[in-house]
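Have a look at these structures, which come just after this line.
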Structure P
Amino acid sequence: MANDVTLTCRLNKAYLPVMNTQQLVYVLIDTALGAAMAQVQAPLNLSLVLDKSGSMQGKKIANLRDAAKLVVDRLGAQDTILYRGL
């Protein structure tokens with residue numbers, strides 16, 4: 001159906017044995033939107049936590065600023081962002 005959202009799940013293991021102990025399993029979930037859903041643009045509510053400690057000097061802090069500016073510049077009118085610097 002055109003309005004579907006398709007989820008494809010992949011595990012990091014081929015099988016999961018029955019065990020009496022805990023197991024660690026990673027799951028990768030790929031999403032694919034149907035044609036009608038691809039046209040929907042929901043508002044984004046984004047939070048950025050930026051490290052501006054002493055280790056973030058020179059090129060590191062410049063790259064961080066450039067990346068944060070790129071994110072903010074791509075936000076739409078309906079999107080909201082919360083900034084918190086550490």
Structure Q
Amino acid sequence: MVTEIFVIASGTSQRHVRTLVDDAEEALRAVDRKPYRREGKEHGRWVLLDYGDVVIHVFDEPTREYYDLERLWADAPRVDFPAGATVEA
């Protein structure tokens with residue numbers, strides 16, 4: 001399977017990162033999606049949720065700045081979402 005979408009998000013603390021991950025998993029579970037792989041939730045600095053065609057990275061701010069995944073994928077089309085944006089399933 002080829003990944004079509006990378007979601008890169010930031011939380012303001014390790015607790016916030018875990019909460020964002022919980023919310024993402026809950027929303028995707030509501031449409032019968034379960035991750036193939038989940039890594040990093042126990043630490044809350046960088047959490048990876050791999051759904052195959054969609055991969056979600058949720059960072060705390062210092063870790064996101066350090067790894068700078070946006071730089072690695074600079075040639076890919078980018079869609080920015082404003083803070084607090086919501087998506088209805």
Distance in nm of label points 7 Å out along Cα→Cβ at positions 9 and 41 from the coordinates reads 3.2; which among P, Q: P
Identity of the structure behind -6500 (criterion: helix-only ellipticity at 222 nm (-39500 (n - 2.57) for each DSSP H run of 4 or more, over all residues; to 500), calculated), options P, Q: P
Label whose coordinates, when percent of Cα pairs over 23 Å apart is calculated, return 58 (choices P, Q): P
Parent structure of the calculated result 17.9, given that mean count of other Cβ atoms within 10 Å over residues 17-24 is the read-out and P, Q the choices: Q
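Throughout, read-outs are computed from the coordinates displayed, never taken from laboratory work. Because the structure is predicted, anything quoted here is derived from the model rather than measured. Cβ atoms are built from the backbone, for glycine too; each structure is taken alone.
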